[in-house]
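Trainee: Take a look at the structures listed below.
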Structure I
Amino acid sequence: MRAVELLEPFTCEVLDVPVPDARRGFVVIDVQRVGLCGTDVEFFRGEMPYLLDGHANFPMRLGHEWMGTVSSIGEDVDPHWLGQRVTGDTMLGCGSCRRCRSGHQHVCENRNEVGVRGDVPGALAEQLSVPATSLHALPANVDDALGALVEPGANALRAVQGTGLVAGGRLLIAGPGTIGLLAGFIAKAQGFEVHLAGITSPSIDFARSLGFAGVWHLENLPTLEWDAIINATNDATLPSTALELVEPGGRVVYIGISANESNIDSRWLTLKDVTAVGILSGSPALSETISLFASGRVDPRALIGATVGFAEVASVLGGERPAKSGPGPKIQVDPTIA
């Protein structure tokens, strides 16, 4: 089969590789759509921290935002999965440690992450093998594009849940990229007053076209009381800025990760009685996100700027926009495109 292999920083090639086996407890997926994200870009540049601590190594196969159809199953797998359209959990815990047993497999010390950490190849291939226990069925009204947005959507949903807000609460989201905009869609659907802040004109202009209460440049924020803030940027200064801006008694949700060390002053955290929430994974919210997309209350397909084939993956990861792409930040990959 064909697959996109990241051989070393800045070097991706489309290669012929062996097809995966449906071994005991696993299924094989015919991949139909894959989303490219900031984590993939970090790997492409050789900057992802997992490369430094040994949790990931070149060569590797990226792709953790995916959907497809189950084409074969291994022993001990329920036959009902065969032929199902599915997506799957990126985080594959060991299954036996205290964290896994308590439902926190996404922070298992010995976890693998599909296309990210450990030895599980990602979905940038014609086929993918994953444990059946990681699967989530997709209803017919969640199309391929939406199916590959479930994983980032679940991250965004958990970030919104982390704010603790109810309808009418005022939320500032720093970073109008895919996660920030997904969080904005979800928060708006829940009745929040949603504002976004960014630094680049294209991202700000696109966010303004989506009907939020306000979209601002980070250096020109209005004087408003922010009940909660989601930091969805990789700017090392934003964690501290968010803590300064949030209302006393409010919450700051940290989902963006900076390449360099970021600091907050815990004195302000205490004196303002602020709750800080960290979000690593969408794992606990995958089913809820599928239901949310299926209901039609949240439709983030406007975020997809283009869908490309394997041949364009390297250029996209290198920062190029595909020809005739729309303004949305998300680029998806369809293995059937030549």
Structure II
Amino acid sequence: MSLSIDPSVDKPRLAVIFGGRSSEHGVSCLTAREVMAVIDTDRYDVQPIGITREGAWVVETAQWPELVAGQLPSVRDEMPAFSWDELAGFDVVFPLLHGPWGEDGTIQGLLEMADVRYVGAGVLASSVGMDKPFTKTVFSAAGLPQIPYVTVLPWQWDSQRDRVEARIRALGLPVFVKPARAGSSSGVVMVDHWDELDTAIIKARDFDPKVVVEAAARGKRELECAVMQQPDGTPIASVVGEITVEETSAHEFYDFEAKYLDGTSINIVPADIPETLSERIRAYAVQAFEAIGCEGLARVDFFDTTDGLIINEINTMPGFTPFSMFPLLWETSGVPYAELVDRLIQLALNRDTGLR
């Protein structure tokens, strides 16, 4: 299906891209539905573009029939095809993609090649932010406190397992086994006994052949802070929020089901923490944003532990429904959801293409 460009229309043409091939496909679809509901169509000429789980590009609507409880929406294969070379006809793109093949610099590289402005981080920051071991390397160079970890490459686990396992055992129990390049806690397993390690790594490798194993943070509270650039490029931090899981739930930690399917996660905004800790988190969030060369927006996650404050990770395209932490943090900081979406679009429209 060809999308014709009407030269008489003065409104910026905005493409909203969502779905994708990652395990976070459904989360991306939810995000797109909510974001598009608040975009002012009197100001923007909006075109939803979906990417199916198999990677086909289609002209979508971001509107689905009533969803079944516990299920996430999906881009529909039967929708008309879209050719990505038509992206050059848009003024700005909002890539609401999470995980690999979207949040990791791939779609950003395509848009750079097409010389099209887009919301969010560029190629390098997106790629570094998606790859947890590389994120940790950059954060370490920036002097940000982190938890001990071991990176497990596929060939190492297959041919040097005893050596790798010895390094992992040195972390002590419990440990968290994670895909290196996945989000939304997809494929994350907490290991309480060493005989569970192999199964946990197999599960993580279902999502990514590259795995990271982290020591467990003792007595942790999960705290999050949002960062957004101002028109002059200066990043500012939101208030700090806390995420917990209902005590009566069956979840041992804040996993995918707790986040998106069964409603057992609880967002507390602002977090009930001392002002000194809040200010430190906000400063670290901006420092992390600048360390990876981020643009537009990010959410930075922390653990407050018995051993002190630790930075966990940065998300360059965080969940964006009105009930996601990133918008909630800004709502409490004085920026309502619709205004937040518009600010990010305007930031993208006003920045240069090419090298910045």
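Each reported figure results from applying straightforward, stated rules to the coordinates on display, with no laboratory input. In this text the structure is predicted, and so the values were computed from the model without any measurement. Cβ atoms are built from the backbone, for glycine too; each structure is taken alone.
Trainee: Here Cα extents along the principal axes in Å, for residues 102-293 alone has been calculated and equals 50, 37, 30, so which of I, II was it run on?
Mentor: Values: I: 50, 37, 30; II: 52, 44, 34.
Only one of I, II returns 50, 37, 30 for Cα extents along the principal axes in Å, for residues 102-293 alone, namely I.
Trainee: Then there's this: Tell me which of I, II gives -6500 when you compute helix-only ellipticity at 222 nm (-39500 (n - 2.57) for each DSSP H run of 4 or more, over all residues; to 500). Display every interim value, and only then the final one.
Mentor: Working: I: -6500; II: -8500.
Structure of origin is I.
Trainee: If distance in nm of label points 7 Å out along Cα→Cβ at positions 118 and 198 comes out at 3.4 when worked out from the coordinates, which of I, II was used?
Mentor: Values: I: 3.4; II: 4.1.
So the calculation was done on I.
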